[in-house]
Structures are given as structure tokens and as C-alpha cells.
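S.K.: What follows are several structures.
What follows is calculated from the coordinates using simple rules that are stated; it is not laboratory data. Quick caveat: nothing in here was measured; it's all calculated off a predicted structure. Cβ atoms are built from the backbone, for glycine too; each structure is taken alone.
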Structure 1
Amino acid sequence: MNRSFKKFIKIIAGVLIIFLILAGAGLFYLSRGLQEGAAMEVAEVTVLPEDGIYTGSHEHGRWDNKVSVTISEGRIAEIELIEDVQIANRDVAPQIFERVKESQSLNVDTVAGATVTSKAYLQAIADALSY
């Protein structure tokens, strides 16, 4: 083998090692908190606050989010996302919000494939309604 080929192999090996380190760090970041989030229980709110607009948040790493909940005529009338989770699937929040409004309850099914994100939104809604 000549020197330039050996140098080329070393460069490729270095790039591969850096790639593997970055991929491992990315997987760690994406999976950190998944078990705790999936096991999280969302407390049911049995008494709604007076008519008005209430803000709630949930802090759990990349699932931090903030919502606004409007109570009108003693019912959950509107839920708006103020701050979304870091890696958001744009379909999850509207589905969860609609389920909560339809059932007037936080005891709703999570969105398939987005259990932790669903529960994070539900926790923020529960926080808003806990006033």
C-alpha cells in the first residue's frame, strides 16, 4: 500500500467514527425520557374553572409545550398551542385537542406512534385547567 492510500483510509475511518458518535448522541437525545413519558399518568380534571382563558404548560425535556384553553359556558371550547414540542408531528396536537373538546375530558386515547407527545399536550391542558 502506498502512503496516500493509507492516509485516505485513515481519513475515511475518522469520518466514520465521527458519524457513529454523532448518530449515537442523536439516538440518545431522541430516546431520553421516552420511558418516563410513556408511563406518565394524566390526572383527570373533575371541575372546570370559570369561563375564561387559561394557560398551562408541561416541562419534560424535548416535550416541553404550552397551551391556552378557553372555557365557555362551562365547557372546554377551544385549545390553542402556544409553544410546541421540539420535534413536533403537526398532526398530533389537533387530534388530541379535538378529542378533549369532544369528550370534555382528558381521558382520551393518545395518537398512535405519538404517545409521549400526546401525554405532554394533555399534561399542559391539565395544568391550564388546574386553576
Structure 2
Amino acid sequence: MSTRLRWPEGLKRKANWDVSVGIGTPRPVAPLETRSNRQAFAAWMLQPKVEAARAEARHYLMKETPDGVYVAEKVLAGDYMPIAAVLEVPDRTKPAQQRLKAYAQIPVTVPADPPSGTLALPEIELKPMP
């Protein structure tokens, strides 16, 4: 599986930026009312559909090739959410200072037998962060 990133106009990659691209199965999202209540959140996590989704979750890190293509190998068929994040890291000794510069995600379905043997995803269009 492969993809490229499309950078927004006016945003150019810098040496102190980390670019991370991964693809994973969609995860259930906890209801807002459970996020600030540990007991409610724990109960939500124990629901059969949430436990099943967590047990079946798959994630693949996509590696960047020298020509700017991001590649993941041996991705099983199914529904996924590729995510790309660009972080500015002004001082690598202080990770808390990281700042999100751009982000994107798009839903995709990986077929069991891609026609070419390798699935080329659409470009992932990065959105600049304010």
C-alpha cells in the first residue's frame, strides 16, 4: 500500500518537523459524558462491541521512501483510517513543546485482492493547523 502527502499551499516541510503517517482500523469513540468520569469510561470500555473492536484493531506505520512515497506492507483487507500528522519539534529534549502544524485523515477500504497487487491510496491532503 502506498500514498503521498499533498502539502497545503504556503506550508513547506522544515528540518525540525516530524512527519508521521499510519493506517489503522477505525476505533469506537467514547461518548463525551464518559470522558471525564472514570467509572463511566471503564464501563463503556467493557461493552462487548468496544472490546471486540479493540481486540481486532490493526495499525501499520507507513515508512517514507526517498522519493516521498509512504508505504506499508502486508496490510490485511478491511476498512482503515490513514492518518498523517506533522509536528514541529523546536527542541527534541523537550517533547512537550511539540506543535501540530498539519493533520489529515481519510477513510479507505483495502480489498482482499487489489488489481495491481499493490494498493495506491489517494493523496492525503494535509490541512494546516491554526
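S.K.: So if we calculate FRET efficiency 1/(1 + (r/R0)^6) of positions 8 and 104 (r between Cβ atoms, R0 = 35 Å, to 0.05) for every structure here (1, 2), which label has the highest result? It would help to have the intermediate numbers written out before the result.
M.R.: On the way: 1: 0.00; 2: 1.00.
If we compare FRET efficiency 1/(1 + (r/R0)^6) of positions 8 and 104 (r between Cβ atoms, R0 = 35 Å, to 0.05) over 1, 2, the biggest value is for 2.
S.K.: Right, next: Work out the source of 28 here, i.e. which of 1, 2 gives that when relative contact order in percent (Cα under 8 Å, 6 or more apart) is computed. Write out the running numbers ahead of the final one.
M.R.: Numbers: 1: 28; 2: 37.
Going through each structure in turn, the value belongs to 1.
S.K.: Right, another one. With distance in nm of label points 7 Å out along Cα→Cβ at positions 48 and 64 derived from the coordinates and found to be 3.0, which of 1, 2 does the value describe? Working shown, then result.
M.R.: Working: 1: 3.0; 2: 4.5.
Of the structures listed, the value fits 1.
S.K.: Hey, semi-axes √(5λ) of the Cα gyration tensor in Å, for residues 16-71 alone derived from one of 1, 2 reads 38, 13, 5; which structure? Can you show the working numbers first?
M.R.: Details: 1: 38, 13, 5; 2: 33, 15, 7.
Attributed to the structure labelled 1.
S.K.: For structures 1, 2, calculate Cα Rg over 2.2 N^0.38 Å and state which one comes out highest.
M.R.: On the way: 1: 1.55; 2: 1.24.
Comparing 1, 2 by Cα Rg over 2.2 N^0.38 Å, the maximum is at 1.
S.K.: Could you figure out which one of 1, 2 the value -4000 for helix-only ellipticity at 222 nm (-39500 (n - 2.57) for each DSSP H run of 4 or more, over all residues; to 500) was computed from? Walk me through the numbers on the way to the answer.
M.R.: Working: 1: -15500; 2: -4000.
Of the structures listed, the value fits 2.
S.K.: If mean count of other Cβ atoms within 10 Å over residues 56-63 is computed to be 18.0, which of 1, 2 is the source?
M.R.: Numbers: 1: 18.0; 2: 13.4.
Clearly, the read-out refers to 1.
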